[in-house]
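Every number in this text was worked out from the coordinates using simple rules, so none of it is lab data. Every value quoted in this text rests on a predicted model; they were computed, and no experiment measured them. Cβ atoms are built from the backbone, for glycine too; each structure is taken alone.
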Structure I
Amino acid sequence: MTGPTALNRARRATELAALADGQPVDVIVIGGGITGAGIALDAATRGLSVALVEKHDLAFGTSRWSSKLVHGGLRYLATGNIGIARRSAIERGILMTRNAPHLVKAMPQLVPLLPSMGRVSRVLVRTGFVAGDGLRRLAGTSASTLPRSRRVDARRTAELAPTVRTEGLDGGFLAYDGQLIDDARLVTAAARTAAQHGASILTRVSAGAADATSVRLTDQLTGDSFDASARVVINAAGVWAGDLDPALTLRPSRGTHLVFDAEAFGNPTAALTIPIPGELNRFVFAMPEQLGRVYLGLTDEDAPGPIPDVPQPTPGEIDFLLNTVNTALATGLTPADVRGAYAGLRPLIDTGEGHTADVSREHAVVESASGVISIIGGKLTEYRYMAQDVVDRALQLRGLGARGCRTANLPLVGAPANPVATLRSEHALPSSLVARFGAEAANVIARARCSRPTEPVADGIDVIRAEFEYAVTHEGALSADDILDRRTRIGLVAEDRDRAAEVAAEMIAEFGEVE
């Protein structure tokens with residue numbers, strides 16, 4: 001018995017067959033990123049029947065390429081966008097205390113006060129951090145969840161970020177924001193929670209022609225196509241939304257990150273936050289992450305033209321990130337220190353403004369001439385609010401009755417308050433496992449049927465074999481790539497991917513078939 005939250009090949013086959021046989025649903029959601037998963041969860045918890053379809057895998061697109069931050073909206077406050085700043089702070093608090101306290105923790109952000117940072121810049125940063133404290137209080141988030149900002153001395157600055165330049169160092173400003181253990185894991189948790197409430201989560205299913213009440217679907221595993229019926233069709237395909245409605249005008253911008261061993265930064269415990277020379281309110285972040293990594297990001301560059309499945313960083317962006325972070329380091333990093341890199345495309349609404357960094361992160365809900373309802377724009381932190389907005393609008397436009405939104409107080413799978421039965425394990429639980437699975441961590445080991453479940457998948461990687469199995473039996477992984485690139489982040493470093501690939505293939509072969 002795998003339970004109501006389990007996503008696997010067998011459940012996919014059953015639910016896809018029912019849809020192909022003409023079973024109508026209230027809502028079809030197209031897109032398996034955080035926005036689509038959030039919409040499926042919102043609609044399902046209102047009592048609506050829901051099917052989510054995704055051409056590739058959960059979190060295949062933009063939702064796995066973020067900075068893994070749950071922003072409190074400080075940047076938007078600085079640009080005068082009070083509404084999105086306040087909403088971001090509120091949504092951050094909801095995620096950290098109610099929806100996903102197991103996946104979102106307080107991350108210290110450290111701005112070192114170096115001689116190159118002038119008085120005006122220091123005043124602006126400190127004023128911004130104080131305003132961020134005000135936003136946190138306005139959102140009702142306690143200082144025990146997100147500590148107050150403060151100034152720290154040079155010694156403490158070097159303790160938090162050991163490779164920082166110490167010559168002329170005058171301490172640092174320290175503030176806190178929300179950090180995800182992983183963005184793709186948030187998507188998986190939201191999708192599984194939607195499934196817990198009855199939604200069908202169907203990956204490797206592409207959507208073709210769509211209108212107000214039907215979508216042409218194709219099973220990517222078999223090639224079979226059929227028309228599925230619904231009372232509402234919602235397009236949440238992100239940067240690919242225009243493929244379903246060419247009238248939509250998006251302006252993708254590329255955000256690039258570099259991946260380092262944490263040792264390259266002296267195993268920091270705070271995110272080193274470096275002002276970008278010549279710009280206000282823009283920074284480069286070197287953020288401590290899982291698997292002993294630091295992610296350095298991020299860029300904000302126009303990305304016109306066809307949308308690639310997997311965007312690639314440019315040499316110029318890599319140079320920009322290295323050059324910027326090196327302004328704050330005692331010993332400069334070189335391209336040889338880079339272990340991996342990734343880039344994602346923000347689905348910005350084309351407003352005709354100049355630099356993409358200045359384009360609003362607001363979202364929009366649009367009904368096309370065909371009757372498909374699309375949601376475009378937005379940001380990861382506000383996914384729950386965006387889902388509530390589009391479902392509210394869809395119900396209004398179609399005259400459908402349903403319960404009100406419930407997601408503000410709804411714990412996702414893995415949160416301590418989620419009612420999924422937690423099993424006992426005779427094994428001590430690795431802290432890395434608890435960080436990724438929360439209250440569900442014991443289940444990962446207790447339900448394992450593979451050999452040597454608590455053994456690492458490769459030397460030096462703190463992911464155990466049971467996690468790979470659980471990805472297949474409970475988290476909807478249908479291929480080794482799903483395991484390596486989205487259920488875990490081992491694939492970000494090519495050498496690690498190669499070392500763990502055999503175990504991933506083993507788990508797909510042993511547990512990935514329909515029983």
Structure II
Amino acid sequence: MKPKAIVLSGRVCAGKTTLARQLVAKAGAELIKTKDLIKQALPSSGVSRRARHNAGLKLDRDTNGTWLANVLNARLVNEKDLTLVVIDSVRSAEQIRYLRHSGWVVTHVHLQASERILTKRYDERGSPTDNATYSEVSGFSTERLSNTMAKIADVVIDSDRCNQDDVYARVIARLENRPIIALPVVDVIVGGQYGSEGKGNIAHYLAPEYDVLVRVGGPNAGHKVYRVDDKPYTFRQLPSGALGNKDATLVIGAGAVISLEVLLREITELALTFEKVIIDPQAMIIDQADIDWEEQVLKGAIGSTAQGIGHATARKILERTPETKVRLAKDIPSLKHYLSDSVEFFARCLSGGKKIMLEGTQGTSLSLHHGFYPHVTSRATTAAACLSEAGLSPRHVRKVMMVCRTYPIRVGDSVTGNSSGFMSQPIKFSDIAERSGIPLSELDQTEIGSVSHRPRRVAEFDWAQLRKSLLLNGPTDIALTFTDYIDIRNRNAFRYEQLTDKTLRFIEEIEKVSGVPVSMMSTAFNDRNIIDRRMW
């Protein structure tokens with residue numbers, strides 16, 4: 001791939017330095033300041049504006065303008081990742097022409113503004129190296145001839161009619177494949193029941209196929225993944241694929257609700273460096289008062305996990321005043337190195353064709369709007385809602401994987417059977433033990449809430465629930481988990497045809513009802529627990 005150079009031209013105070021800084025911060029460009037190169041080439045030239053100006057003219061005369069291209073090409077040999085640079089700034093058409101001819105893909109941006117605005121900006125910022133007035137600087141030959149650079153530029157922008165973000169948006173569009181028309185690269189994993197469907201297990205298995213792993217929701221959802229020769233790990237804030245793909249970038253979207261304690265603990269336990277984690281500045285922070293309120297009001301009433309997510313979300317909505325006490329991620333000093341605009345990050349991913357996996361939390365039937373109110377969670381949990389929370393567009397979705405258990409569960413009061421809400425045709429785990437051959441003691445030990453640590457309730461597979469979840473999520477594929485709950489012999493199945501006949505008939509019925517393939521099945525909780533039938 002040819003290296004790219006964004007070369008800036010324009011009069012002093014036209015906005016070149018501001019644009020260069022944004023390209024470094026948002027696009028990852030390497031900043032090349034020609035004044036520094038001039039100083040390196042002619043160290044005795046002096047530091048004043050006029051001295052730098054005269055030294056630059058001398059270099060251009062002596063090399064016929066080739067010196068800039070020569071310096072950049074020499075750096076390119078020694079710095080293999082020097083694939084995008086922003087040059088602040090160029091002074092002649094020859095500099096640009098030789099840079100183009102030497103193999104660089106050049107985008108020439110010329111910035112301009114009215115004389116009144118330029119004078120005002122110059123007077124406000126002053127001169128750091130000498131006391132030259134704007135009138136004196138305007139007399140330099142490069143300033144007088146600046147308009148000739150506009151005639152050969154790829155884009156000319158009036159910076160007095162655009163703010164710095166407008167200028168960046170217009171420039172970056174010349175460099176990237178337009179994100180809005182990018183090919184679909186986003187795959188979504190969503191729960192089709194009441195949560196605890198095994199989404200973490202599926203996400204962990206799929207993670208190596210992606211460049212970016214994204215999670216929304218809050219710490220009330222625990223996603224457990226298997227680790228060889230170690231205890232299982234439960235993710236509550238970070239994407240569950242973090243252990244399955246240690247090269248991926250992990251993103252927490254703007255719609256997420258964060259427990260600072262849980263998040264920082266997971267980052268520490270996984271030994272993640274700053275560049276591996278991106279947290280959107282708009283994500284909400286849970287306060288202790290949020291947890292206390294839910295403990296007192298919701299835990300006993302509806303079986304809430306009482307992690308403070310709902311109360312924190314309500315405050316984000318209700319306390320939209322200048323005196324707000326709401327804390328967002330951008331207000332937390334310990335998160336400052338992780339903060340980045342996730343939407344801009346996703347734009348770069350889309351432009352570069354990087355694959356993104358978005359992991360939803362909880363289940364469709366717990367949705368605030370589509371679940372069995374009031375025994376619901378505090379957010380919408382469908383695929384579309386997860387995309388919205390993350391800051392991703394439905395247009396860029398390639399696949400939606402809906403995860404369903406063979407027997408849906410809810411966390412709640414296993415004695416009264418009603419504190420966490422409706423379930424169709426409740427049964428007991430002793431029924432599953434009798435049908436599957438799994439020891440009841442194992443089920444009692446396993447079926448405990450990952451976050452609440454309360455016993456789970458269980459029910460027969462709900463076909464009406466499946467239909468509604470299909471309509472709400474529009475999945476392209478279904479992942480069926482806990483197939484060993486149909487028959488313990490499925491734990492020894494490593495291929496589709498090795499599943500028991502009863503299991504195969506069950507899968508065929510799901511495909512008949514849904515119209516989409518059951519393309520993944522989990523058979524146990526171990527390192528070979530996924531049967532993968534995908535065609536993608």
Structure III
Amino acid sequence: MAVIAVDAGTTMIKAVGYDEEGNELVVVRQSTSVSRPQPGWAEQDMLAVWDAVVFSVRSVQRQLKSDIDFLAITAQGDGCWLVDKAGEPTGPAILWNDGRAAAIVEGWSRQGLLAEAFHINGSQTFPGLPNAILTWLQQNDRERLQRSHLSLTCGGWLFARMTGEFAIDESDGAAPFMDVRTRRYSPELLKLYDMEWARTLLPELRGDDRRVAHLTRGAALEMGLSAGLPIVMSSYDIASTAIGVGAVAPGQACSILGTTLCTEIVADTVTTEGKSAGLTVALGLPGKYLNAFPTLAGGEVIQWACQLLDLDNPTELADLAESSPPGAGGLAFMPYLSPAGERAPFLNAQARGSFLGLSFEHQREHMARAVLEGLTLVIRDCLSTSGVTPTELRVCGGGAANPVWLQLIADVTGVPVLRSTDTEVGAKGAFLVGLVATGGAARIEDVSSWYVRIRDTFTPDPHRAVLYSGLYEDFLALRAIMSETWPRLASMRHRSPGLASATPTPGVMPATVPEGSGDPALAGRTRNQIPLLEGKS
């Protein structure tokens with residue numbers, strides 16, 4: 001037995017080959033680019049994403065020694081991946097971190113629509129959701145809407161490309177149009193947003209019992225696989241990641257240290273009362289939900305800090321931060337660097353980052369420490385907003401490779417931090433969902449402890465935990481003060497444009513597969529960087 005699982009992230013496609021015991025045999029990572037052609041915009045070439053998936057899957061398939069039993073897909077969520085009736089893109093994907101519809105969402109907020117919608121949907125609307133993006137397109141690009149047949153997600157787009165079937169998983173479709181209790185599209189929500197016209201653009205929702213379709217002959221030829229292979233549509237990446245790290249029981253928590261910092265808690269009930277915050281999505285396990293708080297700024301903040309401090313990689317940033325005492329010499333950092341503002345655990349399209357307390361006494365190490373502490377205090381803020389005090393926090397994503405940051409997370413949150421042995425946890429979650437969907441296991445809860453293995457645990461230092469409890473209160477107070485400056489800063493930006501670039505994300509340059517690559521099916525095709533191939537025994 002062998003399985004391929006694909007985790008299509010925003011800036012990296014990961015394809016993993018597993019054996020029957022869930023061990024990673026082959027890992028292929030392929031960079032993808034995000035374009036920002038105008039201030040606040042974030043887009044991707046949909047065909048370039050598909051090419052990256054094809055290349056990654058073919059690379060895994062060539063190294064596996066067994067026949068493939070099934071292929072499972074998980075991917076970045078939200079955004080708007082529009083296709084025509086033939087399934088071809090009608091333009092670039094507009095991503096979850098796109099901010100062009102911020103004014104629309106602000107208008108809905110002033111009218112009280114967001115709070116009303118939260119009671120039905122359980123998710124806080126933000127500019128990167130389909131309701132906001134489709135409304136923006138209706139106002140600014142009706143011609144594209146007229147050419148579009150369906151609004152998919154990244155996972156739905158890949159599933160359609162592989163199987164010819166147009167659908168999305170319930171977790172992908174949860175926000176913004178689904179009634180979270182009935183798991184059906186809500187006519188009340190469409191009416192609330194004055195979007196009844198958009199109903200025909202919404203794809204079929206599929207639940208836990210309808211995840212499997214079969215690979216078409218055309219897609220099989222592209223991917224180097226057998227036609228008819230079972231293709232499993234797993235829950236979208238934040239939900240699959242929770243499963244893959246072993247957070248499958250109510251009250252268990254995990255935090256994804258990736259492009260987004262996403263802190264999430266498993267629940268078996270839906271709560272839509274109180275202040276609207278975060279997302280509530282189907283987990284991908286019957287009767288289970290995920291209360292998720294995905295920020296708009298995470299790993300990109302660390303990349304930005306590395307550039308700012310002239311460091312080669314995040315490991316150097318963490319090492320530099322470790323040379324500063326806790327508290328960074330009184331230097332505080334607000335990590336809200338996304339041009340789209342912030343969406344969790346609060347919604348504010350005008351939110352912006354800042355260093356506070358900077359003086360000649362501060363050195364590079366203080367700035368590095370302040371950046372890591374600021375991001376980590378956001379994780380604590382999300383846990384606090386959830387109202388749940390977990391007994392442990394499981395972590396994953398690129399940031400989980402850094403033990404300095406993991407110890408800091410333990411100290412700041414005050415709970416043990418657990419890291420699994422898997423390098424690609426989202427793919428592992430897709431593997432587990434696929435195992436159940438194809439009859440290889442009855443319930444994920446029954447086999448999770450077998451397939452998910454803990455590598456190490458980081459225990460909070462009690463003295464630092466007390467210190468960071470005080471710094472957390474300082475962080476909240478300083479953010480409240482800074483939030484009063486955000487509208488004026490927004491006005492300043494409008495008077496001084498020119499920050500955006502039409503080029504892809506730095507460090508990700510387009511390339512072409514060379515004619516002598518050894519794979520005639522890929523020769524000459526446009527893709528991104530040659531992936532990192534890791535063979536694992």
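Calculating mean count of other Cβ atoms within 10 Å over residues 36-43 for structures I, II, III picks out I as the one with the greatest value. Out of I, II, III, which one gives 3.4 for distance in nm of label points 7 Å out along Cα→Cβ at positions 284 and 308 as computed from the coordinates? So the calculation was done on III.
With Rg and Dmax of the Cα atoms in Å derived from the coordinates and found to be 22.0, 65, which of I, II, III does the value describe?
Source structure for this number: III.
When mean count of other Cβ atoms within 10 Å over residues 244-251 is calculated for each of the structures I, II, III, the largest result comes from III.
Computing relative contact order in percent (Cα under 8 Å, 6 or more apart) gives 14 for which of I, II, III? Traced to structure II.
One of I, II, III was used to calculate percent of Cα pairs over 13 Å apart, for residues 148-187 alone, giving 53; which? Checking each candidate, the match is III.
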